[in-house]
Structures are given as C-alpha cells and as structure tokens.
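Pasting the structures here.
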Structure I
C-alpha cells in the first residue's frame, strides 16, 4: 500500500476512535532536546521520575532500531467541573486533584486507542513494526508532538494545541513505515511570560525551562517530608498543579468534554480532606485506583491532605490530626500532622503536641513537633 494513502486512512480512522489530533514525524534524533536534557541534569532540575538515559529519550532508534517514523496523538480533557460541583465548607474542607488526573487514568485510555491504530496498520502492512508509548516511555511526548505539528511547547513546558490549548494527553507509535512527516509547529508564546510570573514556586526558570525540584506538580508526588518553603504554596492541592495552564492565554475559554472517560467525579476530583487521613490501602485503591493521580499510592496524598487541613486552619480536624500524630506508624505522616496541628494553632493542638513529644522517638518527627509548637510563639508575638 502507498504510504501516503495509508497515512490518510490512519488520520480518518483516528477520528473514528476518539483521537482529537494526530501528526507524523521522522525518527531522527531530537538534537535540541538532548542538549536541554544535559543542561537540566547539570543544573539538578530533573525530577527523578524520568525514564531512560538522555540518549534513549532523544534517539528513537535506540528504542526501535527499525524506526523511520513516529505517529503522535493528542486527546483532549476537560478544564472545568460542572457549576454545581461540591465546594469546600468550614465543616468539610476539600482537596483538589489536577485536571490531568480527572476520570479514568489516561495511560490506559490512550494506550487502548493506540493499540487500535497499531492493529489498523498491521492489518494493512504485513511487515509493519510498531512500538507504543504513553507518557511512561523514554521518548518525550511533547517533543514528538511538537515536531509532528500537533502543537508547540510553550514557556510553561506544556504542549499547546491550537484547538484544545494545553488540556491534552499525548502518546505515540514508532514504526518502520516511512511516512511523509508533517510540518513542525511554531512557537506561539511570543513575548508572553504570564506562566513564568504566575508559578507559585518560581519553578519555571525561564521560557521552556522547568526546575522540577520546585514544581508543585512534582512535589505533591514525593513521599518524604515536604520542605517548609513549599507547604504554604501547595494549599489544598493533593495531587498536581494547574496554575501555569490556567493563566495561559491560549487556554482562555478552553473546556472540552468530548470523552466521557475523563469527566471528573465530584468526590474524587475534589475529595474531602479529613477522611483521607484514615483511609485504608484497600479503600484508597477502590476509590482512587482508577485515576492517574493514584500511581504513587496513598502516602503522598495523605501527607498533602494533612498540609491542606493546616492551610485551611481547620479546627474541626484537630482531633483527627491528633490521632494521626499519636498512632500512625509512618514518621512522615506523624510529623506532618504535628506541623499541621501547630499551623491550625488551637491550644488543644499545642497541648497534644507537647504530650506526644514525651513518647515520640523519631528525631524527624520531633523536629516537626518543635516546628508545630513554634507557631504558638508566632501567635503570642503577633
């Protein structure tokens, strides 16, 4: 079959199976990306979640020696919940999962659709070789999508499409079929630097360069004690951060509810914080296991929920936090609970911290307890 004809058939088929944008590029080395990755490493800006070496992330043929082309896809997701979605109240404070974690885990949804394209190709080309990747693969989905003309990578380091803004999931198929490549997308940010100025932690160092170690989206996924300077910045986020998307002019009025799989579920996208403190592993898996934000397990989510209660200074959570501080077997959770109690700042909270200090053996937890008690001094001085 003529590759141009096959390309047109793939494009038409992709629309039938729920793919919103598709583009084709070569399997050539991503030279500029390699230079940026090396620089990121030198500066210590990487998250540690990256898969593969710099060579594997920028040289497609290291992953599929026969590769000649890469097919890039984008699937849109919503940016807003319905107007009557639940809101935080003084009695029931809620946290927030970022928009990319709404609905069914996109890794599964996109992989299923890419498999359909893969089968479509193999039915037509006997000697076709393919390899699918969605986010967790070595290649940079954004770099592939940009070179395939799906969109451009903005200063916030997100792939921005003309139709759907940056609210898209990305995936790709490497193949040995030599498709004619599409024209790479051009930069659309111009002089705009709104996302750089709006980033709560200054993680966007400059246009297109992110210090992942300061990025809230990354920090919410870590499992250790959260550094003090970021605790007030996280607010009620339990997973991820959308600030640099929400302020982007390219995302103004963008809100597509095309795919039912990605519709936010009220009590999952905006979970009540207090119940998160005592949720069991089984309950966590049953409730949140189907969303992308569950991949690191319940510990980071619980830690963030505890910080969120401190952020709200939720006095109704004091008894729950005291029990966590006294009984949870994990030092990070006990210590963060002590800090949060101090942040809430009731006398009952301070007394509980002092009592628990008599029995606590872990030095890190004791350190957090002392920080919790320090809030009393701040209250007194003010």
Structure II
C-alpha cells in the first residue's frame, strides 16, 4: 500500500518545483478533473454485444486472446465498467455501440428504438456518467462484399441508412435523458481489396446516404454526429470509401465533428499534427485514443511518445474545449477491466504532464525566435516530478495511488470475473 504521508510530502516538493517556473499545480489538477474521457464499453466483452452475441466479427474487426472473465450479460458488463470507473480519477462518459441494446425481443439494427437503451440510461444515471453512441456498421449479414452505406445495392444502402437514422434518435435520447451531449460516431468498413476502376461513385453514394441520415434536425445540446475515417482495413487494403480526407471534408461542409482515431493512420504520420490543421476550420473533434503496433491493431493505450504528443498538442494549442476524448482498443490477452484502467490513466497522465508546463512562457520564447530557451526548457520539463502530482490527483479523487489499483483488480477477478467461467 502506498504511504499517504509520503504522497503528500512528495507533492509539496513537486508543487514548489512547478511554482518556481510559474505553474500552479492546484489549478492544473482542477483543469484535469474537468476533462471527461469516453470509456468504450466493447473492451469488456470483445465486441460481442447483446443483439447478436454469437455472430462472427467481420468488417476488419478482430480481437485476440481468451483471458478468463469476459462479460456475457448487461449486468456483468456494467459491473465491470463500474469497477473500472471506480479506479479512474474523475467523472467520465461511456461509449456504447448499437449492438449493446438491451431488448426483451429479437430486433435487427434497422429496428432499434430509444427505449432499447433504457437499461443503459438507468445505469448511467445511477453511475453519474454520460453516454456516447456508435452505430454498428459491421459484423452483420447486410454487410455485402465489404459495403454498407456506399453499396451499389439499394436494398443494402436502405438497411444501413435506416440504422443510421435510428442511431441518431437513440443518441438524442441518451443526451436528453442524461443532460449531456451524446456524440454519435459513424464508422463504416466500405472499400475494395484490390484496385478499383471507379473511386468516385462509391463516395457519391456515401455522401447521399449520410445526407439522408442526418437530414432530420436534432438539438445539439442532446447529440452531435462525428465521422471517422480510416487508412485501410482488412479486405479493403486498396481503397477505403470513407477515407480521412473524405470525412474531413464531410464534417467541414455539414458542420459536424471529425473523428480522428490514433490507430487509423500510417505509422510514420504524427496524428497530433492533424488537430491544429483541422480545428481552425472545423466545428470540433472526436478523438479515439488507441495504440497501433505496426498496423491498426488497437492495443491498450500506454504512456508512450505518441500519446504524449497527442496530449501536448491538445493542451498547448488550447484544443481541449473543442475535442471529445474517447478510448478505443480491445485486448483479450489481459484482464479486460485492467485494460480500461491502464488506458484511461495513461491518457490522463499524458494530459497532466502536458498541462504542467509554463506554456505562456514557452510561447513567448518561440514568438521571439528564442529557440534555445524553448528547447532547453522543454527538455528539462521531461524530468520534472509530474508523477508526484499525479499521485496527489489520484489521492484527492479517492482512487488508488500507484499500482495499488491492481490489488482491486486481482480481488475483482478472483471474486467476480473468474467465477463466470464454466
């Protein structure tokens, strides 16, 4: 167990160190506490959902591993989410997919209604969290030849357009009931495995489908749409209809959010550089924090250089107010609840470290072309005691400090998760 007295002592030293360079750690911790992460529910059950739990994952979606204790029911999944949220400092949101509807009769995706998500609303009210929405455009028989909203088949398009419309009504319901805007994210797997002849027509069909979906005006205080591009996917290696540039332009021209998933870019690209290029023109961003390893492999987020750059860009360029930060990864090789905690806490640590900097002073040095000061100070900041501030932040928010949260996980998997097997 971490010694609380030692945490307090270390924090007082760190507080003074940061004060010496003009950084108020108390103000920074209050700023961090106000940031709500959107924790993705599908890490807890390997994206099975409740509508078609035995359906094979398709559309470029895949989960590896078979660690025991997977959530199989709504109560098991929300129980796991509760455990994770209790170990993450602050008050957050949860992302759900359409396949997580809790219904008393069999329904298809184009038949879902807001009341099919009452279970989630009741739980969210009890938990004190908001809910974000995702339409499920994968792992379904109506994904024909890797096409949904851009399909040349009118019947296929009609099915998915109706699903998209219903997902908006569901998101509107979530936002209205919980008093927090529900971001409704759209991602589709459409594309070709090999080189296509016609690249434009599928994109024109996608524009038309999306325009039909968003035609009905809904109050933005309840919900707003976000559109997520992709570099490529399994089975669509040569051509992705919903590319980054496509959705960038669609979001700009429809006054919607653009979703940037950290795993959906070429490994040599700096995702953090995209924010400041889009936000001077765009309404806002939905960010999916993920970790690609050689490809879009959705590894659990860790405190690595890519995450640090993302956090720095959001903080230094004052982009947090226009950015919704969500998690998006799935790993079944480790405890699934621990994966949530590791990823969320890593994201918060990166944001905290970025905030613990004399940003105005560094901006001034840069403005005056004093690159020596800029480089020297940013290098020294890397060894400043931000870890002590993080420990204090956890302590003040009544969550375990350091690795103490792992004891909670071990108890939980022994007394709850492992008892689900067999």
Structure III
C-alpha cells in the first residue's frame, strides 16, 4: 500500500494545520454546547420549560445521528478541506438563524440545520489528523486537535454564557457566528489539503467495507463512546440548574464555574496526549474511574461548597482526556481504508450519547429531580468501562488469531 508523503516519518510535525483544525473544532463545539449555559435564559425568553429548552441539545444531536453517515457517504469523493469550509459557513448561518428565532419551533429548525453541518464536519475532521501524521504520532495529533474542544469548554461556552447573561442569549449566538466566519478564513489559508483516498496495492482486491477485519473493533469503540457520552450528558447538560438548585451556587457564578471545569479539562487533555500513545487502555480506565469518583463526591457532598468545587475540578480533569483517548483508540483500530467510515460512526456514537443523555436527563429532571442525575451517570460509566475492558480483550484475541 502506498503511503502519502504527509505521513512519512521525516516530514515535520504539522503544527499549523493541526492548530487550525483545533480552531475549527473550537467554534463547532462552542456552537453545539452554547445552549447548555443559557438554558434558563432561553427557556424564559421562549416561554418554555427548562427541560424543553434542554431538548434543543437533543434535537441538534439527533440530527447529527441521522444525517452524519449518509452525508459522509454522499461527500466521500469531495475535497476534505473544501468540505470543512462549507460546513463551517453553514454552522455560522445556523447560529444567525438561532439568534433571530421568533419562536421555539424556529429555533429547533435552526438547530437542525446546525446539526446537519456539525455531523458532516465531524465526519471529515475526526479523521483529518490521521491523514496529516504517521500512526505513531496519532495520540499527540489528536490531543492537539481535541484541544479545540477543550478550549470550547474553557473559553467558548463560559464566555458565551457570560455574554448571554450580560447582553442576551441571542447576542451570544451572533458572536459565535462571527467567530466561525473568522475561522473559515484561517482554514482556507492554513489547513493543508489531504488525499483521503487509499489506493490499492498491486494485485490487491477491493473488499466491501463490511468485510474489513478492523470493523468489529471500530464498532466496539463506538459502543463505548455511546455509553460513556450518554452518562456524561445526562448530568452535564443540566449542570447549570444542578449547581444553582442543588449545590446552592448563585446564577451569576455559573460562567466562572464552567470556565473552571473547562480549564481542568485542558489539564486532562494534556495527560491524555501522554497516555494515549503509551498505555491507552489503562489510561482510559483510570480516567473513567476518576470521573465516577468525582461525580459520586458531587452527589454526596452537594451541600458543601469546598467539596463541590474540588470534585468539580477533578471531574473536569478526569473527563477532559476521555474523548481524545477514545478517538485515538478508534483511529488506531481502524484500517486506513476504514478511517472515514470510522469517523462517521464515531460522530454518530458521540451524538447519540449527547442527545440521548440530554433527553434522559430532561425526563429524569421532570420525574425524579436533579439529584438523581449524578448517580445515573455513574451507572452508565460502569457499563461503559466494562464493555471497554471486555471488548478490548476480545478484539486483541481475534487480532492475534488472525496474525497467527
């Protein structure tokens, strides 16, 4: 199999390209999660219940789930760089429409448009770093691009929340639309184009994708992603009302707390960049166990401000590296020919988890209350870690048999 020149070990590490990808991911993730910190404001302005406002996250994620794989298949022949530019422009448009939404229904339509673009964006971007670096540098490259997602939680969502409280939530959506357009210009100038087509070697016969030997491992990783993200977003989608109504924080402090959580996530991402290339399975297990311990501490010590702050920071550090470790594991598992499909499946799994978690959290909020959400997250993480350990062992055994 021929190897593109961008993947030779003598090529310089593509810092500028990876940082540009990180910037694109920053604006996309900020756009997706911006409603999280503004749910109470949006619910009041649109005259809907808090849980109904929370379903905007579900609608967005549900659109991604339904549309990502078909859109990825339809656009598989097109330039990856041009697709990134197009989908970012659509994301900007969706945010403008959200800002001017006269009703909840109109806002749902804007979020659907954003979800369509976001799904295709991730189907392209999730595999982009694998086209820029050799396999042994994947963990480092993914940690850099995933830094854009962490920056969204450190700066994007908290700053957007603060601006939304200060100037109104609609202004926050306009501002993020402007930032997206700026990133489009950066992508056009600095992001290297890549050849994502994998040529057949001489005498090699093209097999249907369903017969790719790495597909089973890809599916196992995607199932783990789905379970873990569902648990995380069952609780995190409603973290703003949990902090005010259960933990007793003032509403004005939420932006600062989200900033603290995001900053802790950067630390976790740095640790993940170290762990993903050295001991990926154990690093992931340690991260999930730390998330469970910190979320349990939040639930049990919700009346103690200092304990909540410490547990909140530990939660941010522990979870900050989890998505990057999962993405690195997925790209390592998938064969080069299956990477684009793996990226589309990963995007679907992430957003089933995000949307399903937001939906489940909203139902629990209306049914049993906010206090139950941390315990539900812990239960999902226990299942996700179990599937990860068992699935990794089974796939490793299957790989050894195939090589024997």
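Descriptive notes on the structure:
- For 31, 17, 14 (Cα extents along the principal axes in Å, for residues 272-311 alone, calculated) the corresponding structure among I, II, III: II
- When semi-axes √(5λ) of the Cα gyration tensor in Å, for residues 152-215 alone is computed across structures I, II, III, the figure 27, 14, 11 traces back to I.
Each reported figure results from applying straightforward, stated rules to the coordinates on display, with no laboratory input. Everything numeric here is computed off the predicted structure, so don't read it as measured data.
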